[in-house]
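What follows draws every value from the coordinates through simple rules; no lab data is involved. Here the structure is a predicted model, which means the values were calculated and not measured. Cβ atoms are built from the backbone, for glycine too; each structure is taken alone.
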Structure 1
C-alpha cells in the first residue's frame, strides 16, 4: 500500500470519527434536554397537585398547612362542604334596602374528589331548537367532538365540546324542544391529576424511576395586606434538574420550580 492510499484511509477514518463525535455530542444535548423536560413535567404536575390541595385545604380550614402529613390526611379523609349562597333583600323602615347573605350547606364531597376532579357544564351555544345529543351518560368525550345538534333559523349547527371527560348527566330535553343560549344540557368531569398518586408521598419530589426521596420545601407566612394579616404559602423544588434553575447566582432569572410567595398573596407557579 503506497503513501497516498494510507493517507486516504487515515483521513477517511478521521472523518468518520469526527462525524460520530459531532453526532454523539449533538444527540447527547438533545437527550439531556428531553430528560430535563420530562423530569420537570413530573415536578410541575406534583406542584400543581399540591397547590390545588392547599387551596381546598384553605377553603375548608381557613389556613394553609406546612405539614405534609396533615395535607395527605386531608386529601384522603377530608370532606368539603357544598355551599349555596343566596341573597335576601329586605326593605328598611326609612326606605333603604338591606341585603342579607344566606349560606346553606347542601352536603359534602370527599376532598380527594374535589381536588382531583374538575366538573364541566355543556351549555347551549345559542337560542334554537334542540335536534338531539350525540352522546349518552357514561360516554367519554373529547375536545372538539360534536356534542349535539341545534337548529338556529334554517341552519343546523353541531357545536363541539370545549373540554374532555366523562358524561355524568344530561338535561331532560327532547328533540324539537326550544333551548336558550347558556342553558345547561349536560354535565361531565375529568381528572385534573393522575388518580394513582401515592398521597403519603405527596411532599416528595417525583422522579422518572419512581425512587425519589427528596422533599419539597413548604413554608407558610402572614403578610399585611391593607391592614389585614393574610396567610401566604410557598412550595419550592430545592434540587432543580435543570442547571439553569440553580440559585448559586441570585442574578439568574430562572429560579427553581415553585409556586406561591412568602411576600405576596399569590399561588402562581413560575412555570406558568
Structure 2
C-alpha cells in the first residue's frame, strides 16, 4: 500500500455510504491537497457496487476546506441508461457538506480515435533532474516532478512574467501503476497560475474543477508508472477569480486527461 492507496481507501458502511480519513501525507497549507480530495470522490464511485462503466468526466466543487479527520462519502447513481450512468457525490463532515461533485461513467466502445491537442516536443524525463524536496507542504513530496518550463518564481517581487505556462514531467512518489483515481489527483498538481503570472504569493484556492478522462483502464494499464507530461495555463484573471486549463499525456504522446478549474485569488 502506497501513501496514495492509503489516502483513497474508503470503508463501506451498512447504509451504503463510505467513510474515509484525510491523509497527513497529502496535507496542504489549509486542509488536504485538492487533488487527493477529488481522487477520493472518484474512488467512492469506483468502489460502488452499482457502478456501470468507467469515469468519463468529473466535476468537483470545494464548498469548504476539509478539516483533518474523518469524512463520509455519499455516492448515488441518479440515472442509469444502457451504457451511461450519472452520479452525484457528497463528502460530509460533522453533518455538513464540504464537497459536492458529479461523475459521469460509461461503457466505452471502440471508435475512431485522434488527439487533436498534440503533446509538445520536449526533452525526455530522464534527461532532467527531479525537483528536490521543498519542505513546504507534505503533498509535494508525494510526486516526482521534473520541470521543463514555468516553475514557481524564484523571487516574489511582483513582476509580471510573460505567460502562465508550466510544463513538467510528473508521477506518483513512490511510483505506482496509474489508474483513474491517481490520474485525477495528478490533474491538480499545478500551483496557482496567478503566482506564475505575477510573482506574488497571494492567497488562492480552487473552487471548482472539471476533468475529462480520455483514457480507459486499458490505456492506463499500458502507461503503468511512467512519468506523464503535464501542461497548465490560465486564460483570464479578473474579479478575484481565474481559470486554469491543463493536459496530461503519457510518454507515447497519448492524451490521457484534460482539466479545467476556476480558482479564487485575493489581492
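Which structure, out of 1, 2, was FRET efficiency 1/(1 + (r/R0)^6) of positions 167 and 223 (r between Cβ atoms, R0 = 41 Å, to 0.05) derived from, given a value of 0.40?
Details: 1: 0.40; 2: 1.00.
Going through each structure in turn, the value belongs to 1.
Out of 1, 2, which one gives 3.3 for distance in nm of label points 7 Å out along Cα→Cβ at positions 119 and 151 as computed from the coordinates? Display every interim value, and only then the final one.
Values: 1: 3.3; 2: 2.3.
Computed on structure 1.
Ranked by distance in nm of label points 7 Å out along Cα→Cβ at positions 87 and 199, which of 1, 2 sits at the highest value? Write out the running numbers ahead of the final one.
Numbers: 1: 3.7; 2: 4.4.
Top value of distance in nm of label points 7 Å out along Cα→Cβ at positions 87 and 199, among 1, 2, belongs to structure 2.
Of the structures 1, 2, report the one carrying the highest value of distance in nm of label points 7 Å out along Cα→Cβ at positions 15 and 39. Write out the running numbers ahead of the final one.
Details: 1: 3.9; 2: 2.8.
Structure 1 gives the largest value of distance in nm of label points 7 Å out along Cα→Cβ at positions 15 and 39 among 1, 2.
Assuming -3500 is helix-only ellipticity at 222 nm (-39500 (n - 2.57) for each DSSP H run of 4 or more, over all residues; to 500) as calculated from a single structure, say which of 1, 2 it is. Present the calculation step by step, with values, prior to reporting the outcome.
Numbers: 1: -10000; 2: -3500.
Attributed to the structure labelled 2.
Suppose percent of Cα pairs over 24 Å apart works out to 48; of 1, 2, which structure was it derived from?
Details: 1: 69; 2: 48.
Going label by label, the one that fits is 2.
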